[in-house]
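Before anything else, here is the set of structures, which you'll find just below.
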Structure I
Amino acid sequence: MTAQSPAIEAAQRNRGTLFVEDAQIIDVKTFPGDQFIIRLRAPKSAANAMPGSFVHVQCDASVPMRRPLSIMRVNATEGWIEVLFKIVGEGLRALGERNPGDTLSVIGPIGKGFVPSAERPNTLLIGGGVGIPPMVFLAEHLKNDESEWNPLVIMGSEIPFPFQLARSDIETSWLDQSIVSTMPLMEQWQIPARLASLSDFEGTFRGYVTDLAREWLKSLSPDELRRVEVFSCGPTPMLKAVADLAREFDVPCQVSLEEFMACAVGGCAGCTVLVQTDDGQAMKRVCVDGPVFDAAAVFPE
């Protein structure tokens, strides 16, 4: 029997799970640091997305290459998704110039998402920069799930956060009480969240997200640690630091990788990363084999 190519295998595995749709821009919000949140009417993507999914967006007719953007929020009933991005290059600059009412071609939802374990309900969500969106999506998913979850969200940024800072009334006894800034959505959802930065934003923890996460992990008893699982998305150096932190406290960790990609459906193999598997090292495609991987497999000791 002739072996099939990876491209054909990927196409067969994803048949019926990816959709191409003309998504209308519903709303555009701008934030300092050339950051944007765009809400798109994309009912097929909204109905099928899971935390960790992303969409491949045609930024403008003048830009032939699509851009992969993590999904931050979805509303399947109303048929919309939200994406957050920061302008890097001409493609995203063109996307930032689009207006409500414009239509974008979107392929999605793409990729393997986060899979929380019910045996570890103390979920620690760590997002850095443009890695914040999947953590927001996962937090909302856990909030709406019928199981009992105890999420803590930590977000980091060295430029102004892509939301207006809010003061949290949710107690964090493990942390200095001057660290009170949070994301308004998290406070609205009654999910404890704290922010970390080296930029001295008001009410934020001065340090890296891993420094802040370590403070929480150190406060836990051995029994509480056995119920912890870590989820993270952000720049590669941050993800490696998160993986090392999870290893230090002997807790499982899933990371969502950020990579440049051309096709985003497994055909071009332009987004491959080296991953440790049960059969040894292997090259895996971030788009369809990920973007979520076991942290220890991507960042071994």
Structure II
Amino acid sequence: MEFFLVQALNGISYGLLLFMLSSGLTLVFSLMGVLNFAHASFYMLGAYFAYQVSVKIGFWPALVLAPVLVGAVGMLVERWGLRKVHRFGHVAELLFTFGLAYLIEEAVHLVWGRLAVESPVPPELDGPLFHIMGSQYPIYRGFMMLVSVAMLVSIWLALTRTRIGLVIQASLTHPQTVEALGHNVPRVFMLVFGGGAALAGLAGVIGGNAFVTEPGMAAAVGPIIFVIVVVGGMGSLAGAFIASLLIGCMQTFAVSLDWSLGGITIAQAAPVLPYLLMVLMLILRPRGLMGTRDG
């Protein structure tokens, strides 16, 4: 019972971190139709920016400043890069973001080196939150869950209960009408892309302290993000939330089990389980869990 409760909480916290990361990609795709291959690189930038700011003025300012800085980088990328190639179609956008991921990784190598940097949990969040039958559950895990849920509620309220949210949604389906009403649609798209990058940066701030801040962190989580987007349904924020929790719990339990199946333990097979789930989803329900279209 203790094993199940601890692993379930760890799986939920990891799944919520994955949602923090995938929500920005889902948001950008649903509102702009852009599948950003460099999204995980913004996650990495958030972790490194947070490390740099934390060294100077502490973790709490970094929690605010790092996502803002990553969002600013995202807006610059959209304004001076992605917007230029948009007229050439989706293939050009994919190639651009794919190349951008390599450029960001090389920039990280040049500035911070190829080794991991020390990004410790702040003292206020270091320690047990509560005890489960003799096991301690860290405060930082609870903090991760709190930030993730707060971010989900904030996104939902912003898109459904505010004027800017309505303008953003209308800009995708009726851009000419929105322009006629006096709104700058290209600026709206720039803000959306920057907001998606900022969400990835926020995940980087949280994940960099929880796991490790190193140049390979983008490549480690990048493929999982796209699995979540496909399983949840392309462009569905609710689907991404469900898929994130599902994959987070699945991987957490898998790496903790030593059951053997044909000479291979479940822990050894854990890295490929999300991709097997994606294949099954594409076969049985191509639209994803909460998607609206097949294919």
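Values quoted throughout were computed directly from the atomic coordinates according to the rules given, and no laboratory measurement underlies them. Worth saying up front: this structure is predicted, and the values here are computed from it rather than measured. Cβ atoms are built from the backbone, for glycine too; each structure is taken alone.
Quick notes
- Identity of the structure behind 17.8 (criterion: mean count of other Cβ atoms within 10 Å over residues 266-273, calculated), options I, II: I
- Entry that produces -24000 once helix-only ellipticity at 222 nm (-39500 (n - 2.57) for each DSSP H run of 4 or more, over all residues; to 500) is calculated, selected from I, II: II
- Each of structures I, II was scored by relative contact order in percent (Cα under 8 Å, 6 or more apart); the highest score is held by II.
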